[in-house]
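Novice: So, here's a batch of structures to check.
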Structure 1
């Protein structure tokens, strides 16, 4: 029986499965929180969400230090990012890539209807990290759309279309919720990593180093975005709701702790025991937690 099973999984099927395993390994190495949320997804969307986040993480690593540590100049780093984008579209067109993460993402993009309208803004925001060090309100919004909101929209495409033969457009309310949840996640991360972004990467995403900077206003925006997203999570497919609820509640807890910290130097985190409690609450089917300023 074992030999028969091994013989059945060969060729492209084996390659596809290996690519998905590679994507899963990327997430498990880089994000315990998203790794936990992915495990709470149903079997239908789970590998596709991992494929989306794996590509996002690889691109993010190109611009956030590892390429520089490997000795690449800024010009060479930009060229690597450009090549990754070209190879991404080529993989989608061909249905195959020698880059396992790209191969996995391309399978998801083809099945779930993720196109250039979402992929191009993502790479534009990654490219901005090589060119822009200080953001104003307009460039912040543009950056967050490409770096985070489109990731939420890609995941929404997965939630709605994974396993179907013909991808459809998600409902507008779900689109708005996905965008706002992605924006909230990104702004929370900006606040958590404020000191590291400034000292190590020389970036200011929120404009808080300027006289017009307003940390409380950023937190208010996060709470509003989390509240809007929470209202539509119950409308997601059943095999996605628990995972998205857990992720929402984790970031709501981070936002609450960030507000209480008043911008201290210590990076805010949620203890593992609290993460486990939030995950258990979501698994039991509770609605997303109410966000209060």
Structure 2
């Protein structure tokens, strides 16, 4: 039995789309009604990291689990999951982490939590695979509102490059590790990037070409970026995100890693590939002004 957590998130949704119906799959979600795209044979159950009884039920007869926790929030979820997983006899956990854990200069709160959670898994006695993606290409989706309303993208450090990755590619690697297709992935720690490093202004130019719209890029000042983040996140998370942006500005996120195409046997998808599949999210509504 494969257990999938984080099924309503960016990677979890893509994992569900790629799991074949011939595999027994259980999906744990705080809000089961929000789960979409699951294999028809999958069973969706209520589960919460803070509810031990629900975790025990979700983990019953599970041999492999996809673990997604939120490093922006409560940092005890990994501990809450690993203890009952070990008690239930889970043999292998595929954990979504982040590429920043390999950067010695990265010491922000979110990265420290990711490193701590990786350490917890390695020390658990359960077999493990670590997925360490660079930023997701889908992180550009919040630009859609300003593109639709004013044909503008606003971001901090617009010329700094990031080897961002298609979430679908990350999910495909996750499914390989969960199902053991191709090889044994236990003990693998995979840094996953896209095929090229792009800046926000370069992404804006590609979206402009694909949409056929004269998009413009406007640079945010650090204070403007802080104000916007503070409206959504606590102060410590805001500081961590700004520190991450400063590291990107120094060039620390521009390295393209060959691991992903080596695992998938094909090139990693480009930002243009991803954007072409998601143009409707950015396209202005032709009826909005009528």
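No value in this document is a laboratory result; all are computed from the given coordinates. Quantities reported herein were computed from a predicted structural model and do not represent experimental measurements. Cβ atoms are built from the backbone, for glycine too; each structure is taken alone.
Novice: Mean count of other Cβ atoms within 10 Å over residues 96-103 was computed and gave 21.5; which structure, 1, 2, did it come from?
Specialist: Of the options listed, only 2 reproduces it.
Novice: If Cα extents along the principal axes in Å, for residues 120-199 alone is computed to be 47, 22, 21, which of 1, 2 is the source?
Specialist: Answer by label: 1.
Novice: FRET efficiency 1/(1 + (r/R0)^6) of positions 136 and 232 (r between Cβ atoms, R0 = 25 Å, to 0.05) computed as 0.90: which structure among 1, 2?
Specialist: Derived from 2, not from the others.
Novice: Suppose distance in nm of label points 7 Å out along Cα→Cβ at positions 64 and 208 works out to 4.5; of 1, 2, which structure was it derived from?
Specialist: Comparing all candidates, it corresponds to 2.
Novice: Quick one: distance in nm of label points 7 Å out along Cα→Cβ at positions 152 and 184 came out at 5.7 when computed from one of 1, 2, so which one is it?
Specialist: 2
Novice: Out of 1, 2, which one gives 3.3 for distance in nm of label points 7 Å out along Cα→Cβ at positions 24 and 256 as computed from the coordinates?
Specialist: Structure 1 accounts for this read-out.
Novice: Taking -22000 as the value of helix-only ellipticity at 222 nm (-39500 (n - 2.57) for each DSSP H run of 4 or more, over all residues; to 500) derived from one of the structures shown (1, 2), identify that structure.
Specialist: Details: 1: -22000; 2: -11500.
The correct label is 1.
Novice: If mean count of other Cβ atoms within 10 Å over residues 16-23 computes to 15.4, which of 1, 2 did it come from?
Specialist: Derived from 2, not from the others.
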